[in-house]
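Visitor: Multiple structures follow.
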Structure 1
Amino acid sequence: MSPEEALAAVRRAFENVPRPELMIRGTCSCCECAEHNQTLLSHTPETITLQELGNAAWDPICFASDAAFAYYLRGMIRLALEDASYTDQLLFHLNCPGRVEALDPGQARAVLDALWVVTERAGEDAGRFYDDRMMEDAMGKLEVKIL
């Protein structure tokens, strides 16, 4: 499967995921949550970039609701396919409790297939871009969801 095919499959699997009105969990109104909510509200999965999501120390997805996570996951997969340096961050989010569990089996299959493409593209350089154990854990969770 090519990266383009993997991304197309992810887009199809998530095409009916609605855009949430509130992107963060709960109703916190602190400055950090407000900024993360505004960042996510200002973008779509197609327009979000590493400028918004590429800093692990200031990552709005850490504060995102499960609905917002599902909405943005196709954008996160796109970023990992475009730039392998984002893969570790994507895996961190997939391994957070409840994230994979909130996906339906078709979505989990599309994400798993995309992760296989990421691993194939990384090849021997995989260790530069992500932790193997995190990849194994994410893939394992996705496989369980598919079954």
Structure 2
Amino acid sequence: MKGIKSMQVKEVMTSDLITVSENTLMQEVDVLFRDNNFHHLPVVQENTMELRGIISVVDVSLLKDWGTRLNLEASLKTNEKLFSSLLAGDVMKKQPVCVSPETSIDECVELFEDNVYHAIPVIEDEILIGLITTYDLIRLAYR
């Protein structure tokens, strides 16, 4: 059996992804994070799956009014106005670091250790085919 470090990203990555386009309202992005159990949302070119950027749940949380945690009516209204006027393209991190399906797990671990990433898009010929996250690596380590 080969070691974890020599495994390739394609053996571990999450490929069943929900994505949005740059023109998706942040209201919809917020709902997607709230209704699904993930922390990163790739932004792709409509119809081509070409990666344009990535949004994290932390990015969304940082946009929200401070009173959101207390469910203050004024804060919720502020968020509604803001999120109905912003697009995913306004918020996404452009040109995220990416890896290929053949990248080794060892290389991904180095990227995670050297940076503040928790998810790295996996692309092939500029097309998004998956996402590798720190959660994928934790699951791998405990298999």
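Visitor: I have 4.6 for distance in nm of label points 7 Å out along Cα→Cβ at positions 50 and 74, calculated from one of the structures 1, 2. Which structure is it?
Guide: Details: 1: 2.3; 2: 4.6.
Corresponding structure: 2.
Visitor: I would also like to ask the following. Which structure, out of 1, 2, was mean count of other Cβ atoms within 10 Å over residues 34-41 calculated from, if the result is 14.2?
Guide: The value was obtained from structure 2.
Visitor: Taking relative contact order in percent (Cα under 8 Å, 6 or more apart) as the quantity of interest, name the structure among 1, 2 where it is greatest. It would help to have the intermediate numbers written out before the result.
Guide: Details: 1: 29; 2: 34.
Greatest value across 1, 2: structure 2.
Visitor: Still on this structure, I have one more. From which structure (1, 2) was helix-only ellipticity at 222 nm (-39500 (n - 2.57) for each DSSP H run of 4 or more, over all residues; to 500) calculated, if the value obtained is -18500?
Guide: Label of the source structure: 1.
Visitor: Taking FRET efficiency 1/(1 + (r/R0)^6) of positions 90 and 122 (r between Cβ atoms, R0 = 25 Å, to 0.05) as the quantity of interest, name the structure among 1, 2 where it is greatest.
Guide: On the way: 1: 1.00; 2: 0.50.
Top value of FRET efficiency 1/(1 + (r/R0)^6) of positions 90 and 122 (r between Cβ atoms, R0 = 25 Å, to 0.05) goes to structure 1.
Visitor: Between structures 1, 2, where is Cα Rg over 2.2 N^0.38 Å highest?
Guide: On the way: 1: 0.98; 2: 1.14.
When Cα Rg over 2.2 N^0.38 Å is computed for each of 1, 2, structure 2 gives the biggest number.
Visitor: Out of 1, 2, choose the structure whose coordinates give FRET efficiency 1/(1 + (r/R0)^6) of positions 82 and 130 (r between Cβ atoms, R0 = 35 Å, to 0.05) equal to 1.00 when calculated.
Guide: Matching structure: 1.
Values quoted throughout were computed directly from the atomic coordinates according to the rules given, and no laboratory measurement underlies them. Computed from a prediction, not measured in an experiment: that's the story for all the values here. Cβ atoms are built from the backbone, for glycine too; each structure is taken alone.
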